[in-house]
1. When semi-axes √(5λ) of the Cα gyration tensor in Å is computed for each of I, II, which one produces 27, 23, 17?
2. To test your reading of the models, identify which of I, II gives 0.30 for FRET efficiency 1/(1 + (r/R0)^6) of positions 35 and 131 (r between Cβ atoms, R0 = 25 Å, to 0.05) when calculated.
3. Given 12.1 as the derived value for mean count of other Cβ atoms within 10 Å over residues 67-74, which of the supplied structures I, II does it correspond to?
4. Tell me which structure, out of I, II, gives -9500 once helix-only ellipticity at 222 nm (-39500 (n - 2.57) for each DSSP H run of 4 or more, over all residues; to 500) is calculated.
5. So if we calculate relative contact order in percent (Cα under 8 Å, 6 or more apart) for every structure here (I, II), which label has the highest result?
6. FRET efficiency 1/(1 + (r/R0)^6) of positions 51 and 99 (r between Cβ atoms, R0 = 35 Å, to 0.05) computed as 1.00: which structure among I, II?
7. Of structures I, II, which gives 20.0 when mean count of other Cβ atoms within 10 Å over residues 59-66 is computed from the coordinates?
Structure I
Amino acid sequence: MIEVRPLAAHTDFEEAVRLQQEIWGFDEIELLPLRLFVVATKVGGQAFGAFDGKRMVGFCLAIPGLKPGGKSYLHSHMLGVLPEYQNSGVGRKLKLAQRAEALERSIELIEWTFDPLEIKNAFFNMERLGAIVRRYVLNQYGTTSSHLHGGLPTDRCTAEWWIGSGRAKTIIACQEFQRSPVEARIAIPADIAAIRAGDPKRAREIQHQASEEFRQAFDRGLAVIGFERSEETGTYLLGQWESR
């Protein structure tokens, strides 16, 4: 049984820092430091760990944010799970712990960024959590040392998780949600990970094409409202988003 609990001890924070290196392979300069975990938990953020017995196998960190007009929200800056525990529900347990704690504080929105080429993450965000996307940011973090990024610009979609909405409640309960009609589709090859590893030039072309399609769709007022997977592609579904 995987247990998820808040992180509070410095030893837990140290382990979360170590996991960053193991999961992403970051250089030391790119690691989120222990001090950030400490500060986040003192100023209204969140730090949760997933444990298999005494071993931490995943973690997430969120920091408080403020929207124009004074609306508060949480920015979920990092979530990581050890490779051998991925695809086993650990990430979902961490996100649901974030949601439960945020709802207790009457927080309505949790945001995070994700790589639009990571189609497994995209499916999880939209179809397992009920997030939407309305923003695309070019090269948000610059080029990193992580082998997972393949040397590409760190283009990111911003996931908006309206945690008390009917959409989120329905999808989290694994029930079918009646979404708006699909007005546009953006397809990513299902083998994009292999392309990124073996043909960086082609991967960059795919990334650039997707960025143009996302930005054009968002300029039209569309949002990512769903995601479909097949053997050939992962496809973002875009349409009108209604806050309900």
Structure II
Amino acid sequence: MISIFLKEINEFLNSLIAYVVIGVFLIGIGVIMWVFPDTNVLDYGYASMEPLFSLGPYVFMFLIPAITMKSFAEEKRSGTMELLQTLPFTNAQIILGKFFAGFFLVLFSVLPTIIYYFSLNKLGNPPGNLDTPGIIGSYIGLILLGGVFTSIGILSSALTGNQIVSFILAAFLSFLFYAGFDAIAGINIWSEWSYVIGELGIMAHYASISRGLVDLKDVIYFISLVSLMLLITQLIIGWRK
């Protein structure tokens, strides 16, 4: 698994797309937080990282599929998938190696945004007037969300041999799991089932953690969803072997 992990990291960082994707993500988040009139923190009147954590998931929907779209699709296109499966790795090791590589790159992309915390910490009146526990909780939520979107991206890449199709499918499924269930729950035909439908989606659990309340049930939800996506990926890879 470590060999697969290092191979994926090396291939990604040796490609131009890596720096384009990470650069676009950081520039996009920076513009949202410091430039756009409706979201920049300078117009808020108080120090807050709310724009990052409220709009970050939607930026993730494009960033993470761009990171994961090559995972299996490129292996199939180049014909190296069969070669990879002849090596002394189980399907689970291959999938986990690719997943953790993608997840590591997501963390690598998010890490520079910590500078925003220190900037706002200085800009606060008085300095340090920030909801630090809430920000920590929001970062935990963003990281867990990144894990889910990465697993969805890995699954999407396993479903097709075309990187563009993988990207579109991953972006669609990420949006569906993040906001789709909440939108469906809002339709006034479900009565008492609305709450249950909403809890099936990511948004309810992400919003809970983003308030600084890191509840065990929310963490279990994210881990379970990642496990489910990777299990389905393993079944697909095993079926096509």
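1. Working: I: 27, 23, 17; II: 33, 23, 15.
Traced to structure I.
2. Answer by label: I.
3. Working: I: 12.1; II: 26.1.
Of the structures listed, the value fits I.
4. Working: I: -9500; II: -24000.
Traced to structure I.
5. Top value of relative contact order in percent (Cα under 8 Å, 6 or more apart), among I, II, belongs to structure II.
6. So the calculation was done on I.
7. For mean count of other Cβ atoms within 10 Å over residues 59-66, the value 20.0 is produced by structure I.
Each reported figure results from applying straightforward, stated rules to the coordinates on display, with no laboratory input. Nothing here was measured: the structure is a model prediction, and the numbers come from that model. Cβ atoms are built from the backbone, for glycine too; each structure is taken alone.
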